[in-house]
1. Could you figure out which one of P, Q the value 132, 41, 40 for Cα extents along the principal axes in Å was computed from?
2. A value of 27.4, 92 was computed for Rg and Dmax of the Cα atoms in Å, for residues 114-177 alone; which of P, Q is the source structure?
3. For log10 I(q)/I(0) by the Debye sum over Cα atoms at q = 0.14, 0.21 Å⁻¹, for residues 202-305 alone, the calculated result is -0.68, -1.14, so let me know which of P, Q that is.
4. For distance in nm of label points 7 Å out along Cα→Cβ at positions 154 and 218, which of the structures P, Q scores highest?
5. When you work out distance in nm of label points 7 Å out along Cα→Cβ at positions 98 and 138 for each of the structures P, Q, which one comes out largest?
6. Quick check on the output: -11000 is helix-only ellipticity at 222 nm (-39500 (n - 2.57) for each DSSP H run of 4 or more, over all residues; to 500), derived from one of P, Q. Which one produced it?
Structure P
Amino acid sequence: MLNEAVRSTAKRLAVIIVSANSGHWLRPCLRTVFEHAGDIELDVVVVDSGCTDDTVALVQREFPRARTLSCINRGFAHANNQALRGVDSEWILFLNPDTEILDGSLADLVARADARIDIGLVGVRQVTQEGQLFPTIRRFPSVARAWFEALGSERLPIRAPWLGERELDLDRYNDEVECDWTSGSFMLARRDALLGAGFFDERFFLYAEETDLCLRIKRAGWRVLHMPYLTVLHHVRTNSWEPRLHAQAVFARRQYLEKHFPPMRRGAALGALIVAQGIRALLPGVAERRASSLAALKTLIGLEPPPFGRPPPVALVRDESVDSG
């Protein structure tokens, strides 16, 4: 149910935040959204995705300018789609609850993006709680990148595009950079681009849904851009090896490959994923990492089911399979 919040008929920016028992993050997240809004009218929607915590009560009590929407927890894509159907803004910001806006204004970012009629989606600078830049400029998966990453290419001093998906030349994050896709923790999307490409594919419960969305947006003729005019703190767990989430991330990558790669390339890329998880599961090192990689390997080859259940058999968005590899 939507709580009664004052709404304008012509919202300029909708901010969608999905909470799956993430109420403990919402206070600083929402506070900084409103503090860094600038001269823009916001329609802030917090999606209660099967929460059992105080998400709804906190928003209603402390942030009356926001509204809540409750739905069954069928994943990140499903929750965002539920909110998308109830907003009418020209721009929509998909924002993780474990983020805080540190610098810049949403109004300025939207104005810069809106002035470029070919931009469909924008990402921004993100830093971790340790103050390190979090790489959010990404390249689409390919067979070559999958194999190089499996063999540890990110440890090399070379920063060639064919070595991996993440842009690791940190100086580039100070400039506008066209990219293939960006982290789903902060994605500013033009409504027309979403309508043309289709909403999130709800077969992705968690992870890879932003890669898939950006691919479809670019295939529809829009550009995806990194813009350095806003900085976000993302409480990302850079050293976490939680087996359930890691297994889900690897399973989602397999879903992406099955959706977008033709059979031969799909098999080659899946082979790289299997090798990567096998190496990490067998090599000596952090016990948690080995256990996490083993769980991911079992899920990847079908010995264990996906951590969050089997995806629905049919996509709930309009889209077509394409070859990106």
Structure Q
Amino acid sequence: MNKIVMYFLAALLAFSAVSCVSGKKFKTLQDTSKQFMNERDDFKTQNIGLEMSNKELTAKLASLQKKAETVSDEILKAQSERDKAIDDFNKISIRYNDLQNAHEDLIKGNVKDTQKLLSELQTAQENLQKKEDLLKQLEQNLDAKKASLDELSYQLEKKNARLIELEKILDDQKKIASDLKNKVSEALLGFENNGLTVTMKNGKVYVSLEEKLLFKTASWDIDANGKNALKKLADVLEKNPDIQITIEGHTDNVPYNPGSGQLKDNWDLSVKRATTVVRVLLEGSKIDPKRLTAAGRSEFLPIDSRNASDARQKNRRTEVVLTPDLSALYQLIDKY
């Protein structure tokens, strides 16, 4: 995407050097602008996807914890059944011994009583064998449950480790964005509430500059006060090389009347203003041009949708969107 930005900047430079632009070149410029808008939307979609991934990991972690609790309950139940079987086995063993002793005492006595005792002894032996078989089965089930619990515990530890790592990266990104916001606010202190606002949203810093601070109506020439604000912003961006910078031009919904000028509509005007800001940020600074993306949003992303003059004034703005480096987060996702 960096090569595309460089090609786009080169095309715009050629565009500004020629007074009249053919329809084919203008179409190319318009297509490129749409492409950048799509890439910007993709970045937003990726950010939403990351947050969803975090929620899914949390849900899976809760599910594993619930399964572990269920297995623990089953182990306790199996242990209780095993203990009962052992107790029954001991009782039957005692009964068996008593019957055997009685049989030896009565072997010389009444044959009928002896046969009865033999029958009871055989029944006791059969019951004893059943209890032994049941005890073995319970012990096997208990071993299987313990193995299942060990596997669940292992998976739970892995999920916990991944979740902790993911949360740490997200916290680091939020801290980077928060620190950057404070630096930008400090650098632009004299401009805030005078046509400039600095906010943080979705882990990104938004520097919004009203039209009155930068441009005259229907113009893309930046006045001295606007250039001063952008130069102060450039100083901060120069010192934070890992921050990606997107400049978005926004207009109101009043159709642009170009007359005989070189721009056709609000799309052209929003793109032209964005590229003008890019040039001011790069002029005399050491900011790598690969970090910058210029995009025109025309009238289609208003912050106030009312059809009123004060709403239209709010919508006529230029936003500098500062995005911390998310490569570590992407690497963690690819790792798993």
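Readers should treat all values here as calculations from the given coordinates under stated rules, not as data from a laboratory. Values in this document were obtained by computation on a predicted structure and should not be read as measured data. Cβ atoms are built from the backbone, for glycine too; each structure is taken alone.
1. Only one of P, Q returns 132, 41, 40 for Cα extents along the principal axes in Å, namely Q.
2. The correct label is Q.
3. Clearly, the read-out refers to P.
4. With respect to distance in nm of label points 7 Å out along Cα→Cβ at positions 154 and 218, the highest-scoring structure among P, Q is Q.
5. When distance in nm of label points 7 Å out along Cα→Cβ at positions 98 and 138 is calculated for P, Q, structure Q comes out on top.
6. Label of the source structure: P.
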